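Each structure below appears as C-alpha cells.
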Structure 1
Amino acid sequence: MKNNKIVTRKTLTDLLLMIIGATLTAAATKYIYDPAGLVTGGVSGLSIIARSVCGRRFGLEFPLWLSSIVFNIPIFLYAVKMLGVKNILRTGFVWLLLTAELYLLPQITYTPGNLLLVSVYGGILMGAGSGLLLQAHATSGGSDLLGESLHHSIRSVSVGRLIQIVDGIIVAMGLLTFGIEHTLYAMISVFIMGKVVDLVLNQGKSAKMATIISDESDRIAAQIMATLDRGVTGLNGTGMYTGSDKRVLICICSNKDLVSIKDIVKKTDPRAFLVVGSVTEALGEGFVEEWS
C-alpha cells in the first residue's frame with residue numbers, strides 16, 4: 001500500500017512538472033525567441049525559421065503550433081519504430097500539451113529592443129522549462145527525441161553528439177535566416193539555458209564533503225554527530241611521510257553545517273587537516289531520500 005502511494009504521488013508530481021515545463025517552454029518560444037528571431041536549435045528553432053521564411057518570402061502565415069505538428073510528426077513516427085510506443089509516452093504527452101499551448105496562448109505582437117535581455121531571459125525561461133521536463137523523465141520531443149532514435153541506427157556516435165549535430169544544423173539555418181548578430185545572441189541564450197537546466201536538476205541535491213585528518217578524530221566525530229546530527233565515516237589511513245596510522249573522517253553536509261564543522265575541528269584540534277569539496281548529488285538519508 002505504501003509503495004502504491006509513493007508511485008501515485010511520484011506520478012502526480014511528474015505530471016505537474018510536465019505541465020509547468022511545457023508551459024514555460026511554450027512561453028519562451030512564443031513570447032521571447034520567435035519575436036526576436038533567436039534560433040537555439042530543436043523543433044522550436046526550426047519552427048521560428050519556417051515562420052519567418054514563409055512570412056517574408058511567400059506572405060504566408062505559418063503559426064508555431066502548426067509547424068510543431070508538421071516537424072514533430074515524422075520524428076515521432078521514426079521514434080516509435082526505433083524506441084517503441086512505451087518509451088516515448090511522456091514525451092508525446094508533453095509535445096501535445098506544448099502544441100496546444102502554442103495555439104491557445106494569446107498572441108502578443110512587439111519588437112524586442114534589447115537582444116541581450118531577450119537572450120538572457122529566454123535562456124532562463126527555456127532552461128527552467130527543460131529542467132522540469134527532464135526531472136519528470138520527459139522532453140518536448142524534437143532534436144532530443146531524434147538524437148535518441150538515430151543512436152539506434154548510428155551506434156558509433158553518442159546520443160549527445162547526435163543532438164548537437166541536429167541542433168547545429170538548425171542553428172546554421174538560423175544564421176542564414178536572421179544573420180550573425182541574432183545567432184551570437186542565441187548562443188548566449190543556449191549557454192544560459194544549459195546552466196539553468198543544471199541548476200534545476202541539481203536543486204536540493206548538492207552538498208559539501210568535509211575530509212578531516214586529525215589525531216583527535218574520535219572526539220571530532222562525536223561532536224559532529226552530537227551537535228549536527230550528521231553521520232561521519234571513519235577510514236583508516238597512513239601518512240606516507242611519517243608512516244603513522246591516522247583515522248580519516250568523511251562527512252557529507254550542507255553549507256550551513258560546514259561552518260559548524262570548521263569550528264568544531266578548529267577548537268578540538270588546531271593542527272588538524274581539513275579539506276572541503278563540492279558534491280554534485282547527495283542521495284540517501286538526510287538528503288534526497290526518494291531517488292528519481
Structure 2
Amino acid sequence: MNQDITKKIKQLAKEKNAIILAHNYEPPEIQDIADLCGDSLELSIKASQTNADIIVFCGVRFMAETAAILSPDKTILLPNPDAGCPMADMVSPEDLKAKIALNPSIPVVTYVNSTAAVKALTTICCTSANVVRVAASIEQNEMLMVPDRNLAAYAASKTDKLIHKWNGYCPYHDALTPAQVEKQRQAHPDALFMAHPECRMDVLKMADRVASTSGMLRIAKESEKTSFIVGTEVGLLYPLKKANPDKTFYPASRAMQCVDMKKITLADVVASLENNTGQVRVPEEIRVPALASVERMIRL
C-alpha cells in the first residue's frame with residue numbers, strides 16, 4: 001500500500017513541480033517520501049532556492065509560514081492544517097505588543113518556532129543552533145527572548161547579557177527530567193547524551209552535548225562513540241539510525257512524542273497535492289517585517 005501511495009506522491013510532485021519537505025520529527029514514512037529532511041529554517045531556506053512552484057511542508061504551521069515568508073512567489077501547502085505548535089501558540093502578537101509597549105527600546109529575539117505575526121514584531125530571529133551567536137550580536141546588554149524560556153535560559157548561561165524570558169516552552173522537551181536521563185545513563189553508561197536546548201537547564205547541565213536536531217545528526221556522524229542517548233523528540237531517532245546504521249540510539253524518554261508532528265499522513269500529502277488544499281499564506285504587511293527579522297539572522 002505504501003509503495004503505491006509513494007509512487008503517486010512522486011508522480012504528482014513531478015507533474016506540479018512541487019518539492020516535499022519533512023521535518024526531522026515527522027514519521028518515517030513521511031521522511032522517506034521527502035525531497036529534503038532537516039530543521040525547519042534550513043528546509044525553508046533550501047526550498048526558497050529551488051525553482052519549485054509548490055512547497056509541500058510536512059511539519060507544523062509555523063514552519064509552513066516561514067516557507068511562505070521566504071518564498072512569496074511559491075504556493076505553500078501544509079497537508080494537515082491542524083498541525084500546530086503549542087509553544088508557538090504561547091506568544092500572541094497582541095501580548096508581545098503589550099510587552100514591548102512597556103519598554104519600547106528593548107530588542108526582541110524571537111525563536112523561529114513562532115508565528116509569522118510574532119516574527120513581524122521582532123528585532124531578529126534565532127534558531128536552536130544559533131541562539132547564542134544571535135544574543136551576542138545584539139548591541140544592547142538587555143533583550144527579551146520569546147517564546148521559549150528554556151532556550152532563553154540556555155542562551156543566558158552562555159552570555160553576560162540580561163535576557164528576559166517569555167514563559168513559553170515545548171511541552172515535550174520541558175517534561176524531560178534529570179531522573180529520566182539518569183535512568184538512561186545507568187542503563188547505557190557508555191552512551192553520549194545529546195540534549196536539545198528546548199530542555200530545562202537541569203537537563204542541559206547533564207548533557208555531553210547540547211545541539212539542534214541537525215547538530216545531533218552531525219555529532220552522531222562525527223563522534224567515535226557508538227551509542228547515544230537522544231534528548232529530543234523521538235522522531236529524530238529514525239534519521240539518526242538511517243544515517244548511522246552501525247550505531248545505537250536510545251530515547252531519553254519515549255514520552256517525547258509531539259502529537260502535532262505526527263498528524264500528517266501519506267494520504268494527506270496526496271490530497272494536498274491533488275487539490276492544493278492546506279494553502280498557507282502570509283499577508284504582505286506581516287510577511288515583509290517578518291522577513292526582515294529572519295534576514296538579519298541569516299546575515300550573521
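Rule-based calculations on the coordinates, nothing more; no lab input. Being a predicted model, the structure only gives us computed values, none of them experimental. Cβ atoms are built from the backbone, for glycine too; each structure is taken alone.
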query = Looking at structures 1, 2, which one was mean count of other Cβ atoms within 10 Å over residues 41-48 calculated from, given that it came out as 20.9?
reply = 2
inquiry  = Comparing FRET efficiency 1/(1 + (r/R0)^6) of positions 9 and 145 (r between Cβ atoms, R0 = 41 Å, to 0.05) across 1, 2, which structure shows the greatest value?
reply    = 1
query = Out of 1, 2, which structure matches 0.05 when FRET efficiency 1/(1 + (r/R0)^6) of positions 65 and 209 (r between Cβ atoms, R0 = 30 Å, to 0.05) is calculated?
reply = 1
message = With Kirkwood radius over Cα pairs in Å coming out at 19.7, pick the structure among 1, 2 it was computed from.
response = 2
ask   = Where is distance in nm of label points 7 Å out along Cα→Cβ at positions 153 and 177 largest, in which of 1, 2?
value = 1
ask   = Out of 1, 2, which structure matches -12000 when helix-only ellipticity at 222 nm (-39500 (n - 2.57) for each DSSP H run of 4 or more, over all residues; to 500) is calculated?
value = 2
request  = Give the label, chosen from 1, 2, of the structure having the highest value of distance in nm of label points 7 Å out along Cα→Cβ at positions 97 and 121.
outcome  = 1
task = Taking distance in nm of label points 7 Å out along Cα→Cβ at positions 49 and 185 as the quantity of interest, name the structure among 1, 2 where it is greatest.
result = 2
ask   = When distance in nm of label points 7 Å out along Cα→Cβ at positions 81 and 249 is calculated for each of the structures 1, 2, which structure yields the highest value?
value = 1
query = Comparing structures 1, 2 by mean count of other Cβ atoms within 10 Å over residues 33-40, which one has the largest value?
reply = 1
